[in-house]
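Asks: What follows is a set of structures for review.
Coordinate-derived values only; no laboratory data. Predicted model only: the values in this text are computed from it and were never measured. Cβ atoms are built from the backbone, for glycine too; each structure is taken alone.
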Structure P
Amino acid sequence: MRMVCISKNRDICVGLRLAGVQEFFIKDDEQIKNKIIELSKDTNVGIINVTEEVYQVAKEIIDKISDIQELPLIVTIPNS
């Protein structure tokens with residue numbers, strides 16, 4: 001299983017990419033929500049890291065996914 005990250009902060013994306021995590025740098029709120037839904041359906045994704053800012057954008061979707069699915073685990077990480 002792989003780990004991915006969704007962030008609006010390019011520095012966080014670069015740091016996680018250097019650590020071997022697939023990252024998605026997305027600024028648009030609608031695209032963020034769509035990417036979270038897409039990744040939650042991917043059986044190869046085990047952990048989705050989202051920054052606090054992304055969590056606030058997609059809180060309802062993330063909470064719903066967490067309630068009905070065991071995987072992927074969605075983890076909120078600090079913005080900086």
Structure Q
Amino acid sequence: MLDKLRDQIDEIDDQIIPLLEKRLKLAKEIKKYKKEITNSNREQKILDKINSKYIKDIYKTIFKNSKKIQRNLDDI
């Protein structure tokens with residue numbers, strides 16, 4: 001049973017990872033079209049959709065890394 005559950009997590013990770021990579025690439029592209037990196041209203045709207053504090057923490061990390069990429073225009 002444990003192996004089946006881990007297989008399901010692996011399948012989800014296989015979907016999440018490319019989506020996160022795409023999100024970061026889009027964040028980098030968006031920087032070209034805006035002056036301010038932080039948009040607290042937009043971030044709060046996204047966080048308001050989320051009930052789980054754990055998922056909110058994940059999104060806060062996503063926001064932090066998106067801003068970092070926009071500041072530095074680092075490669076992803």
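Asks: Which of P, Q yields 13.0, 38 for Rg and Dmax of the Cα atoms in Å, for residues 10-49 alone, as computed? All intermediate terms of the calculation are to be shown ahead of the outcome.
Replies: Numbers: P: 10.8, 28; Q: 13.0, 38.
Derived from Q, not from the others.
Asks: Then there is this: To which of P, Q does the computed value 35 (relative contact order in percent (Cα under 8 Å, 6 or more apart)) belong? Present the calculation step by step, with values, prior to reporting the outcome.
Replies: Values: P: 35; Q: 42.
Label of the source structure: P.
Asks: Can I ask one more? One of P, Q was used to compute distance in nm of label points 7 Å out along Cα→Cβ at positions 2 and 42, and the result was 0.5. Which label is that?
Replies: Working: P: 0.5; Q: 4.3.
Source structure: P.
Asks: Name the one structure among P, Q that helix-only ellipticity at 222 nm (-39500 (n - 2.57) for each DSSP H run of 4 or more, over all residues; to 500) of -13500 was derived from. It would help to have the intermediate numbers written out before the result.
Replies: On the way: P: -13500; Q: -26000.
Clearly, the read-out refers to P.
Asks: Then there is this: By the measure Rg/Rh (Cα atoms, Kirkwood Rh), tell me the structure among P, Q with the highest figure.
Replies: Values: P: 0.92; Q: 1.07.
Once Rg/Rh (Cα atoms, Kirkwood Rh) is worked out for each structure, Q has the highest.
Asks: From which structure (P, Q) was distance in nm of label points 7 Å out along Cα→Cβ at positions 26 and 58 calculated, if the value obtained is 1.6? Spell out each step's value before the answer.
Replies: Details: P: 0.4; Q: 1.6.
Going through each structure in turn, the value belongs to Q.
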